[in-house]
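Read through the structures below before going on.
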Structure 1
Amino acid sequence: MLADFSSFKGVWTLGEQREGKISSVSYELLNWGRGLADKLGVELSSIIIGYKIEGVEELIYRGADRVYIVDHPLLERFTPDAYARVLEALVKEYKPEVFIASATTLGRTVMPVLAARIGTGLTADCTGLDIEPETRLLLQTRPAIGGNVMATIKTPNHRPQMATVRPRSRKPLPRDPSRRGEIIFKEYPEDLYKSKINFLRFIKDDTLETPLHEADIVVSGGKGLKGEKNFQMLHELARLLGGAVGASRSAVDMGWISYPHQVGLSGKTVTPKLYMAIGISGAVQHLAGMSSSETIVAINSDPDANIFKVCDFGIVGDLFEVIPVLIERIKKYKEERGND
């Protein structure tokens, strides 16, 4: 006998905040949610947890019909056990049909805990979400078997249907201050907010001046750079362009640059205005993390490198000859323009 899920309605997205300010991934996620909610003919809600959260009406302007807020001093720092209990209480009370989150540190940590607590499935790091019209099932598409195939997963026997999607995989919807929606503040017994985790301190990664997923320009290097010291060229190029430095998994695995710079399936997904792939062959795992960039420039000595199949502009040549010339040309251009 098929389970009766008629009491489950609506699409939810898990919003995120940093020090009380709503993060951009919350708005990106609303774009995913809006499409799903419209296909299902239901309302779209955003959930936000924290302390002294500001500007929650922005979630309405960016596509939400309703916002649920749980605001308490004990929720100021993200602790998976407390956040999961809050989300469990919300899910059991309101019964969403679909619940999605961003595949950030928060989403990747709390959503599996929540799925285990409420006894449902979770598909992680999706690159596509859709609705199967005849069944209303969430179609959750993600790379599998090392990125060599794309698998589409369904959750027919449990609710809510849950998934995480890669950050920066969609742009936020245009801001519409004329939109109206409902903002609901929820309160629970204080024991629900208490955590077994003792927060000590936050250590900022100083190797990234600009967070990789927020950069408009990303200059990435791969195995073709041949060593750690040669990444200094990319740091200089990125500084001149006002961008951030990325890397392939090979470069990270060889210890040439730290993991926060890694782009790809096992790293970060980026969608900058300009992505420069320097000495990167273009493995499918790397392409999954950057192929949605607006403009892709590739520099590689191998004319058959896979990266040339996805780039907008390709240079077949020795990067150790091309990059120094490019740096000098940019310096000269900036000097002539007065460093504008």
Structure 2
Amino acid sequence: MTISLSRYLVEQQRAKGHIPPSLRLLLEVVARACKSISHAVNKGELGGVLGSAGIENVQGEVQKKLDIIANEVLIEANEWGGHLAAMASEEMDSIYLVPNRYPQGEYLLLFDPLDGSSNIDVNVSIGTIFSVLKKPEGSEGVSEKDFLQAGKQQVAAGYCVYGPQTTLVLTVGDGVAMFTLDREQGSFVLTHENVRIPEDTKEFAINMSNMRHWDAPVRRYIDECLQGKEGPRGKDFNMRWIASMVADVHRILTRGGIFMYPWDKREPHKPGKLRLMYEANPMSWLVEQAGGAATNAKQRILDIEPGQLHERVSVVLGSKNEVERVTRYHSEN
């Protein structure tokens, strides 16, 4: 029996009581926006969407045309539905308030509209990451402070990866489900439920070109992996690195592994490269819901209390036993 995303969400609402109707409708709108982004990505050069837009975002990164298109698609799709009070994007300086002409909802949506921008022009998998928080009760209007909630407060999180297939991966706190876009039907169809990450692995994902900048515990862990069967780990490891967090995490959710984007000495004042609110929190919740672990090499990512909207963080996530080993090496150091 084919189960659509809509049916899955209705069952989460009706039978299991995990989500209220307004959250179900919000997630359906996000999925439709991802479908539109997928079409734009697939057109590529034919749609005139490749290449740089020639401007920088709040992170100081040069935006691609598709970054801007994806950001606009998500805002336009979500602002009028009545489910949201405000949005925040990795591509925007501050929060985006739902215009007064539309009804105000009780949720806050955060997103990285197009993760893996460096891969856009070379036809490698990229994706959209999103996170949903509940607006704090009793607060009049919406401020940036309302978004500064620990990751464990999320009520939904997911990503859409635009690869050979377009796949939507979602959690509402009841495990992880994967949906594949059926282009003929125009709808997302459930293809994997109760996704589980193996506790042990022989694969690691890290940017090896930064090795000389790593902290000692990271170097120790990777050195042990590289020593293979002859080393202390007693097994051969493979390295995988797509340079698109969505694609790297999708591989881990599909078959296990560990993904690391640690602090390094290039910019020692920054705790890491990835963004806590738009990337680390949603991905960490998905990984934990699938039986994996996620830390900043010192503590559970979902317990971190954010101090600012575009806060950065170190990320170590994936197969539980490997994440615990890396975190232990840091505590021993």
Structure 3
Amino acid sequence: MKSISFAYMVLFLAVMACGTGGNKTASGDAVDEAWVLAAPAGFIVDTVSIDTLSVTNPFMTYDAGSGMYHLVADGGHMWLSSDLRLWTGPYNIILPDSSSWIAGASSVYSPEIHKHGGRYYYMASFERADDMVSGSDGKPFPRRSCSTLVADKITGPYRSTDATASLLDVREKAMHPTFCTDEYGVGYMIYNHDASQNSDGTVQIVRLTEDFGRRMGEAYVMFQASMLPWSRSMVNGEASFSPVMESPDLFITEGGRMGIMFTSRIGEEKAIGVAYSETGHLDGPWVVEPAPLMSGNVGNANMFHDYDGTLVLVAHKDTVIAGVERTLLQLFKMDSQFEKLQVKGNYKF
């Protein structure tokens, strides 16, 4: 696997911030030219406060060209905001090829949108209830795999880059994909192989084909849940490491250090941890920080820059309001000017 240098990665992460797309359509079809944002079937477009917007696995970006924030989350839909306070949606942005594997998906998990080469790549984990795989205990469960879709505008429509492909091994339960490229423009997907299948959740990386639609070769394990010194769970009444490992998010500090943020568990509660590459390259070795970056049932996070360049972490927090379980967004101001990522406090609008 080709290594990624510090200087290039800093430039790359800046370029990857979502912006305005070109005027060409993703497929050239007339339907793309006439594409209008609309609610998915069974939904109504509404405007809600961030304090009441209930979504899981959020991924947020800011588009300087339009001055709009874009949010995607489980379910695969998009929400829009001009100020981070009020969000309008949900909007359908996926228009898959009817012959593709994802066209039969019953659920969409952990979508992300990245800009590369003037186009927008939508990467997510899709679940097919009619396609079963085995877990670590031998019991079958619906397969989840990752696919890449592409569009010429951030708001879609997103179509499969390769309608016949899913990115990973058909036996894997693959989740929480994210995207990066090296200095040669070669694409990679970082994702987690779920603990329900391997008993020790892993963060993995795999090289992609030129259109980012298929994998090239086998995935490489970057690090795994059993390496976490702070993650604990109770197994048969005894303390053990938590096998949960999910939501990898690659970043480079202003001090030039490459890291990956991820989510695991302390007991039953989510916590966000960080691992750093000792060499500054994707192939590591990776060392997990001895303490979590953030705890208190907050997790499944990503980072973005707001309108004035402030680094912001968005995560979801499971909570109970008036006896009803809700999953709400949490925003935190971050600092990456030194070698390690730091939480500065709650984000102030």
With log10 I(q)/I(0) by the Debye sum over Cα atoms at q = 0.07, 0.13, 0.14, 0.16 Å⁻¹ computed for every candidate in 1, 2, 3, -0.34, -1.02, -1.13, -1.32 is reproduced by structure 1
One of 1, 2, 3 was used to compute Cα extents along the principal axes in Å, for residues 101-180 alone, and the result was 46, 29, 27. Which label is that?
2
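None of the figures in this text is laboratory data; all of them are computed from the coordinates on show. Here the structure is a predicted model, which is why all the values come from computation and not from measurement.
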